1. Assign the value 21.9, calculated as mean count of other Cβ atoms within 10 Å over residues 234-241, to the correct structure from P, Q.
2. Mean count of other Cβ atoms within 10 Å over residues 178-185 was computed and gave 11.4; which structure, P, Q, did it come from?
3. If you work out relative contact order in percent (Cα under 8 Å, 6 or more apart) for P, Q, which one comes out largest?
4. Please compute mean projected area of the Cα convex hull in nm², for residues 18-193 alone for structures P, Q and give me the label with the greatest value.
5. Can you tell which of P, Q yields -10000 when helix-only ellipticity at 222 nm (-39500 (n - 2.57) for each DSSP H run of 4 or more, over all residues; to 500) is derived from it?
6. Output the label of whichever structure in P, Q has the greatest value of distance in nm of label points 7 Å out along Cα→Cβ at positions 242 and 330.
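A short reminder: the numbers here are calculations on the coordinates, not readings from a lab. As the structure is a computational prediction, the values presented were derived from the model and not from experiment. Cβ atoms are built from the backbone, for glycine too; each structure is taken alone.
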Structure P
């Protein structure tokens, strides 16, 4: 075998996590709230003394390091991330695949994630925007690397405490809302263009949406899965500074069009920042039913009041507190999240959003301790006696 990896992680633990996540999807619990985080390659790179840019130098490095990151995560971070003896890996370029695929440029630095560089500087340029092919930019590179990584997976032996496992190679070419991509392509000017040039902005968003739907269909053809889908997740990070009225006009119709094609059952939204003023629109207009990794600036009680029992939720501990706070501070923040949102059902404890590089393992342990302390007693979620 070209790659071999043994991971110290029991199958029994996977099964218990699987049960917790299945219960979460039904707005109930097995023994406690499940716990999961957004820990991505930029968290792991410093731990492996890896310059972040070197993760992207070639497909073999990209594949090999993700195997190492997965092993470290499972062996060191207590959470309900692994539900089967499978490692899931995909070509990963942070959040720049969609804007690159729509003709945007990418800026690379040695020690940080790649960034989208705006390329549209006038309304006239925006009007001339044309929908790109589904394999443009980093989308084409992702497809090429996905094919090569499947070959690597066939040459990989993974075991979990000696028991055989496998590697699954996924392909994700979308995931950003049309509005996020528009802001990536234009920059901050798009916010006032929406006010001054609404018709042109709507035409631009409609083109981006058609391109994103075509790209997802192409990815599904490559993977051999149905062109329509039951579950889809979109990031709406660029919307949290908008009013509810602007959000309903310039975000909802285009994200809803994507959801109607690929999220017929589950419509998941991720939104960093303070989205408290948009929760009703997300619930009633977007028909969101999963709010995943929502920003820590949304008070948990506000999230529960607006979304409890309607939308599953995952979040929303302050990532900076996780990085710099002491054990008791992090645990207390986790307890407050559970106390506020947990009784609604369908709550998963996690960051809000993105675990910062340098976050100590003690913070993860504090959060898990809080989850276990707030367990099930008498068939209800409650603070268990110590």
Structure Q
């Protein structure tokens, strides 16, 4: 194909190095690498994280050394790069902020839900960086946001929230759920009910509410009536150490630590119920992974959980800090009653909506 007719795209993702955001980056570049009609330049932390053929890479590892360097990269360095590149048809920022660049069209992928979380005093004590990040991202989203033709989010509640927060029209915020391929999970009979909670050892994951509920149930039912398995070891950071120090004497709590994919799949099979108490999530991947089992789930009564659990067969929701309500729902699982559980209505998402990268770039590059 004559490269002179190819449109030029820049994907900036210098702050992405791990987790779900790295999966999004890899999926995006893998899709674009197969598009012969596009010339793609990717600004990344390291090419080794997302190396695909047919893409030009510019590595900017220094941009993650501090917030000041990140700001310099977004608003000075990227502007200089944009002036040196051929005329850019689309500049897609995959990490929340809108850089100051020369491009015919800009769009930004909004990953983090932290702007919607109100930091507590405990957040400041346990990990001040998360508390600061929740405040910083409220302003980071706003800078230059009106330069974008589109914002991209994973769930409809975030579209509505960002529209209110930023004064950005909903009709220009695209809902693009992450691609997800279910893993076959083989059910394993357990001698006693097992509650599984999967997540990183971060303070917004709200393990303490689950642990208080387990403590209440253990006092009522005695030791050995159930187990609570968490993917926290207890020594990872200040928050994890605080959890272990305060609840290590609760016999039912199993500090299992990080689980490999194989071990996690096995844990899903062994679990009687998934508990997901997180105070904020962009998606909540363990919900999606556990949902195909058809087994009960107890989730925080927050918009992200209702959206991710759309179509689930047997789910109950609890106020995010209400350990007594959580304990009563866990008791229903133990006794097999499930009076408070039921199906989650399927959510119908209004356009603009993109089910995959092909549909998304059809919107971004009409």
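1. Of the options listed, only P reproduces it.
2. On the way: P: 25.9; Q: 11.4.
Traced to structure Q.
3. Details: P: 19; Q: 13.
Looking at the calculated values, the largest one is P.
4. On the way: P: 12.8; Q: 14.2.
Max of mean projected area of the Cα convex hull in nm², for residues 18-193 alone: Q.
5. On the way: P: -13500; Q: -10000.
Source structure: Q.
6. Details: P: 3.5; Q: 1.9.
With respect to distance in nm of label points 7 Å out along Cα→Cβ at positions 242 and 330, the highest-scoring structure among P, Q is P.
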